[in-house]
Structure 1
Amino acid sequence: MPELPEVETVRRGLVPRLVGRRIVRLLQHRRDLRVPLPAQFAKKVEGRTVRAIDRRAKYLLIRLEGGQTLIAHLGMSGRMTLHDAASAAQHPFDRHDHVVFETDEGWQVRFNDARRFGLMLLAADDAIAKHKLFKGLGPEPLDEAFDGAALAGRLKGRRTPIKAALLDQKTLVGVGNIYACEALFLAGISPRRSSHTVQGERADRLVAAIKKVLLRSIEDGGSTLRDHVQPGGELGYFQTRFNVYDRAGIACPTRGCGRSVRRLVQSGRSTFYCAHCQR
């Protein structure tokens with residue numbers, strides 16, 4: 001599933017071609033994705049100018065003229081790709097191009113989702129904060145206000161392993177399996193450690209590692225393991241920088257460690273770590 005860096009990469013790729021542009025046509029090739037698409041979808045979107053594109057957790061918020069927001073989630077395999085007039089003519093629609101937006105500048109944005117776990121909904125701007133998708137979500141890890149003290153407060157008294165806590169969207173949002181493994185490695189914290197013990201300097205280290213890993217991945221265009229591509233069609237390459245994720249049996253990259261990366265299963269998810277460097 002695309003995680004925060006992949007979704008942020010998509011957002012940044014769409015901004016230059018959508019913000020300030022009017023959507024002149026919406027093509028809907030099926031009636032539903034994970035949930036039904038909005039009723040009269042084309043009628044509600046066509047003719048509106050895109051005011052801004054924001055991100056909350058792993059959701060894109062496409063702000064439309066008239067006080068409406070298009071909420072989009074990429075699901076497990078979704079992608080949004082850009083096509084100019086020439087490119088669109090040379091590349092017929094794929095059978096998984098479920099929704100297509102065309103702008104007054106001649107660009108197409110195609111939402112392709114082979115597994116159909118994505119979603120698109122419309123909501124009033126003033127209803128977003130209380131929308132069921134966002135109610136109860138934790139803070140954004142890249143916000144300046146999110147620091148070690150903020151994380152420590154959310155972990156206080158919790159007895160779950162720290163890796164599980166990082167995947168809980170009520171603790172903080174957007175840090176999926178890949179980035180939780182990588183951040184815990186950089187911070188030198190075992191994924192087995194009880195969450196309530198991540199306080200003080202340890203929490204400071206972990207927050208710094210989370211921010212570093214997420215920002216580096218965004219800079220690299222995200223991680224392309226299977227489906228993720230940037231809107232322009234480029235692959236992400238943060239996977240070439242993995243220290244521990246999916247590297248079980250390979251030597252720990254820490255100089256002088258001499259141990260191998262291990263894999264364990266936590267809450268049904270694979271966790272990769274170095275038992276020597278992470279305590």
Structure 2
Amino acid sequence: MNKTDKRDRSTSFRTRLVQAAAMNGMNQSALSRAVGVDRSTISQLMAGKNARLPNAQVVAECARALGVSADWLLGLTERPERPGDVINSYMAVTDAVRSSADEQLNKWHHEAAGYKIRHVPATLPDILKTADMLTWEYGRQLARTAPQAIRAVDDNLDWFTTQNSDYEIAFPLHELESFARAEGYYRGLSPDIRLAQLDYFLSLYEEHFPSLRLFLFDARQVYSAPISVFGPLLAVVYLGQHYIAFRESSRIKTFTAQFDSLVREAVVDARDIPDKLRALRAEISGRSRISQL
């Protein structure tokens with residue numbers, strides 16, 4: 001192991017202490033008050049010629065007062081941020097609303113303009129829903145949610161059509177089939193809304209493919225929580241009331257690999273989506289005719 005000479009560490013400490021104080025606009029008097037030592041002590045640390053390192057208490061208080069890490073002051077790391085600040089810059093927990101009417105979500109979309117966005121929605125993808133579908137889904141929760149969601153979806157569609165971004169969406173096959181058959185979560189959804197929704201899916205998909213690609217996977221074979229990967233910038237997990245956002249590159253790569261595994265395991269590939277939508281539409285129409293007999 002290579003040990004650092006005390007004089008070299010002292011010189012490094014002095015240089016970094018002066019640098020941090022200057023960045024914070026603190027003179028020796030202000031720093032001494034913040035640290036709780038005599039001004040002469042700070043003066044010796046910042047301008048003294050003799051090799052001297054303070055005790056651990058003074059190092060810790062200097063780091064606290066200047067908003068840097070003690071390890072950086074001592075030359076043990078090249079990152080001045082405190083460990084907690086580093087973690088916060090890599091991971092953040094933010095509030096989430098029930099629908100796409102979420103300012104934070106829209107900001108992430110605009111931040112990632114030009115990058116591929118990979119998305120696993122909690123239900124059907126909001127960006128592809130009709131106004132009637134959004135009203136049915138969100139109107140019962142909060143009176144203002146549905147109109148906000150409709151405007152947010154329109155804004156996101158406008159953003160998507162004007163940016164050079166690819167949008168890949170993967171979700172379970174059973175989600176789309178349950179929707180078409182008004183089962184489970186979608187129980188009570190009228191045939192008219194379902195038919196219009198499938199027609200809207202088709203029109204948007206045929207208009208924007210291959211920039212827009214859908215993949216359907218078998219949830220019995222592979223699973224994913226609702227996630228969004230905004231290019232190389234960040235990856236987000238949706239928890240319902242909160243998002244957990246990661247900006248550290250290795251974490252983003254992990255989420256990207258998770259999404260890519262869903263694409264590889266897809267039972268309905270992007271090119272086969274129109275045929276699947278048409279088949280489900282025919283199924284709804286057939287059931288509607290039978291019920292009218």
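Laboratory data are not the source of any read-out in this text; all were calculated from the coordinates shown. Quick caveat: nothing in here was measured; it's all calculated off a predicted structure. Cβ atoms are built from the backbone, for glycine too; each structure is taken alone.
Structure above, values below:
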quantity	calculated
Comparison of 1, 2 - label where percent of Cα pairs over 22 Å apart, for residues 162-249 alone is highest	2
Comparison of 1, 2 - label where FRET efficiency 1/(1 + (r/R0)^6) of positions 122 and 186 (r between Cβ atoms, R0 = 41 Å, to 0.05) is highest	2
Label whose coordinates, when mean count of other Cβ atoms within 10 Å over residues 106-113 is calculated, return 15.6 (choices 1, 2)	2
Origin of the derived value 57, 19, 15 (semi-axes √(5λ) of the Cα gyration tensor in Å; candidates 1, 2)	2
Value 4.8, calculated as distance in nm of label points 7 Å out along Cα→Cβ at positions 26 and 170, assigned to which of 1, 2	2
For helix-only ellipticity at 222 nm (-39500 (n - 2.57) for each DSSP H run of 4 or more, over all residues; to 500) computed as -7500, the structure of 1, 2 it came from	1
